[in-house]
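Trainee: In the part that follows, the structures are each spelled out as structure tokens.
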Structure P
Amino acid sequence: MFSAVRSPTRSLYVRWCSSYIKQTRFLFELKENDDICRQALKSGSFYLFHKLSPLVRKSDSSYCVPLISSSELLNTLSQHGKCKLTLEDSVLVGCSDSCTAEFALDLGSLEQSNLENELSGKFTDFRKAIVKIDGKDGSMLSRGQALLRWHENNQYCSKSGKPTQKNVSGSKRVCSSNGMIYYPQMSPVIITLVSCGNRCLLAHQETFPPGMYTALAGFCEIGETLEETIRREVAEEVGLEVDTLRYSASQHWPFPNSSLMVACQATAKDDKLNINREELQDARWFSLDEVIEALQVNMLPPKMADGTIPVWVPPRFAIAHHLIQEWVQEQKTQLKVK
């Protein structure tokens, strides 16, 4: 029994685990039982999108993502005449601490400006919105947009060509003719910060914004392990052989389609670069001071007096930022030890 736990710290941990388990089991029921999910829709909260752009509200210099109640949403839908959208067109993205189900719904078939006036917000390009929103809201927007896009792009069975039907929660689609089940998928991608001694390697692709440098990244190929992908990508892109590698963290990445970014730190056997110009426009070694300076530069910085653009790295919401910060802290710790 939880009452037998006396330590205040452990008691808090046990209660958190208990709450987490309760939420997880509740979400499992919603995904597996259409009737239960239909009931949850009636009292649920909704993240709203318009053609995959999320609804965002601005207050002074801050931004927030409104959660719209089911009653407010139904009232909005009823004001749009022949609107065919229903609550069941939404997808389940999570639940609150009190187990109120949270959904995402795309209102792309309705007129945008009228909706923005009614909902006191603005449907904002997803790439711009995700930079402004942190924490749970950012995660929910990412999940909601990814699920809505997946359902939009997977409406027919790849074997029979017949329409597929979404279950109420949106956790799967089922072929109407052969019963084949399709689940939302995301592609595994490795992102690796390579270092050699007291320097790390950052690269720039032609498609990147001017001045942005980041860690090496690439999709896993069929049959590869993550370790094999890292070694292949590093060899392909910069001609280096990986010596050691270790896992750091992971992140769902919604651009351009859903990917699971698996972040690792790696060391190279030597520092001689042989850049694959078909993959990268530039790649170079950066010292600790240079990386710290790049971390302090804002996104999309203006040109300097000499006409050059300062080097900058991906913003905080990107796992590449985490990798780079992690390397910086490790370098600082080593300097203190010395």
Structure Q
Amino acid sequence: MAPLTILVASYTDSIYTLSFDPAPSTGPPTLNLLAQTPVGYRPSWIVSHPSNNSLIFTGLEQVDGEIVAIKYGSGETIKGGEVVARAKSGGTDPCSLLVMEDELIIANYSSGTIATLPISTSAPYILSPNPWTLSMPFEHVGTDKARQSSSHPHQTIFNPLNEEENELLVPDLGADKVWRLTKRSDGKWAICGHVDIEAGGGPRHVVARGTTLYTLLELTSKLAVHTLPPLPASPTPLTSLPTLSAPLPIPNNMYAAEILLPEPNTSFPATFIYASNRNDPNPEGDTIAIFSLAAGEGQPELVNEVRTGLNHVRAMTFGGDKDQYLVVGGVEGGGVKVFERVDGGKGLQEIAKLGAEVVGCPTGFLWY
């Protein structure tokens, strides 16, 4: 297998380009730094254009939020990128981006706004300096007063259970809701429904399969499960379970961060959910919880916890032609590691790493 390229978002001022070789001619798999591209303060999220993966977008997670478009090469020229466009994010701390063919959708965490920018695959790439914005509703301060004093949209993702309706899901950590948005006749997004989350849960990210929505609750380190019927029908809560086998009493400083649900394939026919936990006081670092869905939709079972040796695991992403590799980063220690799925996906085995002195404060990944 040829070496694979990984782009790394961070809480530094740069996007890093890494080369992962799973099968070098001699020795074990390797992970090496190819380039470092300065783009601005805290480029924490990274995503590629759906029809031109050489065009990358990142959000600068800062008070004066900014979106940056970066062009990368191809083949042997994949190293550093070139900044080709910039625009305001329409709010504070853009923490998640979703790229459509001609539109970029932005979740601005601290200002509680969703914003959109018109984009193109050719210059000038970002077609307007002024994003359209939508302020998310907020009724009252949540159970966690320090984290839930206002709306905090933390992700924008299309509902895979309702692709024909082009429905957008927006987990709102501050409001304890997952908002459901659809486009109006004028092309603007509007809230058409929501999923209620248990008080103080703090929904961060979601995945879906079949007729079921799985929501990772950051503030209580839980996995909430709902049925998600097409609009305008209301969702039904099914269950909620910890992402840790031995959860600490709340409040504590441990927070769930990322949730992944890779599609089954010939190498991994069973279905598993992978959820990261951060700030674990254990000297062996944070864990990745692995849930089996063998019992059927809506019935996850915690079947494994993998110690990563990383501190403050904020992001992880599957890659490889069979999603056999998982890249994971520790924002506050441990650098970047690549794990390989083993035991049919029930386990993870570390196969390559780069120290924090090489890649600082990794917050997001893109297999290029």
Structure R
Amino acid sequence: MAISLKVAVIGAGVAGLTVARELQREFHQVVIFEKSHRLGGTWVYDPRVELDPLGLDPNREIVHGSLYKSLTTNLPRQLMSFTDFKFVEKAYGDPRLFPGHEEVLKYLEDFASHFELNELIRFNTVVTRVEVVDSTVMKFEVESKTDGVNSVEVFDAVVICNGNNTQPNLPTDIPGIETCCKKQIHSHNYRDPEQFRDQVVVVIGCGPSGVDLSREIATVAKEVHISSRDPHLKVANLEKHNNLWQHPKSILFPLIEGQSRWIAKVLSKKVSLPSENEMMSEIEQHYREMEEKGIPERRTHSIDFKIEYTEWLYAQTGMVVDKKIQEMCEYMFQCLMTDLYGHKDAFSKKYGI
């Protein structure tokens, strides 16, 4: 007889929608709590920015969205597909291999509609408290607020999928940064480059956002300088922009799908968890490795792409690894690690797309 649990899912972004779909397949009863008026999470563009450009004021009004207007995906459609709902088979008006954020949102809306997830979502509902009320049978009390009205419900399980992109991550070890710059802004509050016209700009960080923003800002700024932690990078002009310089500083839908299916099967008792001692031992080892590598604790839940981890998830849940997609994933991340500026062109050239 199938086990049917009442499960709360917090957040209706990519992870929340995927978890809800997998939970339904295991015949669990699902309620999705979403604080905004629409699904999509980080893929919903919001033209508003916060009044505090660095996000330092804890009492500020928080704008959830971090998308800038021109954002396109840094992964191709093939690597942003669910196993049984292919992005490459959808057409929403943007034919590019690396589409804009609007295309991804339409894909997620289509996914939710296809799997009848919309009726599970309580929009404009903020979860204010989650608490274990009975540890012997593991019951969770979830308190939420909708239009000023509080409600409390008890669930058998809670899956938290509200993301980690609303709190800006700021550098703390740059002497003089408080006084050297006339203006400071975190990428969370960036929407378009016009505010930097004819200025000398330093972009701190050479991840995907730093790369995208530096190139876009270079179209209007006097100079753009990119600061990177990699000590092996040489100072050089980049991307044929004579005003763009780089200096050393002195995910993926299939992965989420595998994690979601694993969670659903654990709750259905089709997949067994390790013992508590084993889990605690692995957690302690994880923190030791982070400390040895100099990785801050705030990145505890970050998962760098690993083929072995994905294969383990798929083996646990009976999913089949698509060898072609695996090959494309490996090549794409090789490109990302070696050439953030040219990885899209390299991928397109190799696969003839």
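Computed from the coordinates by the stated procedures, all read-outs in this text should not be read as laboratory data. None of these values were measured; they are calculated from a predicted model. Cβ atoms are built from the backbone, for glycine too; each structure is taken alone.
Trainee: Which structure, out of P, Q, R, was percent of Cα pairs over 32 Å apart derived from, given a value of 45? Mind dumping the intermediate values first?
Mentor: Numbers: P: 45; Q: 28; R: 39.
Going through each structure in turn, the value belongs to P.
Trainee: Distance in nm of label points 7 Å out along Cα→Cβ at positions 190 and 214 computed as 1.8: which structure among P, Q, R?
Mentor: Of the structures listed, the value fits P.
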